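None of the figures in this text is laboratory data; all of them are computed from the coordinates on show. Given the structure is predicted, the values throughout are model-derived calculations rather than measurements. Cβ atoms are built from the backbone, for glycine too; each structure is taken alone.
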Structure 1
Amino acid sequence: MERDISQAFEMHFSRLQAPRIKRKKLSPLMEILFVVLCGTICGAESWRDFVLFGKEKANFLKKYFPYINGIPSKDTFARLFAVLDPEAFKKCFIA
């Protein structure tokens, strides 16, 4: 894995907390955010787009994070971003 980039990514987003049920977390927060950031840069606009992007670019994404449970579902993306604090995300993103 490319640790420099993944460590820098985690550093910027480490203050971000997502109120998720631990026993249901199959995808770490950083993996989900990384798919969203990369997918957005490449033109993804919907949760389904992020899933398709993640599956198409899985080899690239796995250079930075393990994705042991694969690419999250569109429902996982939607649930996470429904509970994520947008102001906190904005601050992390800008940093």
Structure 2
Amino acid sequence: MTYRLGDNATLQRVNCDGSTDTLTDSAAVTLSHLAFDTFLKQVQNPSSGTTGEQLWTTILVTGATQATAENPQKTFHIETGATMRSISIL
């Protein structure tokens, strides 16, 4: 799967068959930035002392909520990480 900024500053998932799913509501949130930064990280298994490389992806999202009569617009920055692991990493 692929993720991208879609029409109306929404988050979209592009499926393997080419179809897309919109994952955010443009009436509530608009996104201005979406980035994926992937790198290899050196890791060590504390139990066995073995070391290896682990693929790591940092996901960054920037956007803003829509202003309402009760709440002003608020900007946000989200950062999270993901890694792919097998049953036994090292």
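Given 21 as the derived value for relative contact order in percent (Cα under 8 Å, 6 or more apart), which of the supplied structures 1, 2 does it correspond to? It was calculated from structure 2. 2.6 is what came out when distance in nm of label points 7 Å out along Cα→Cβ at positions 12 and 52 was calculated for one structure; which of 1, 2 is it? Answer for the origin of the read-out: 1. With mean count of other Cβ atoms within 10 Å over residues 44-51 coming out at 16.8, pick the structure among 1, 2 it was computed from. Traced to structure 1.
Looking across 1, 2, the calculation of helix-only ellipticity at 222 nm (-39500 (n - 2.57) for each DSSP H run of 4 or more, over all residues; to 500) that yields -17500 traces back to 1. Suppose you compute Kirkwood radius over Cα pairs in Å for every structure in 1, 2: which one lands on 13.5? Going label by label, the one that fits is 1.
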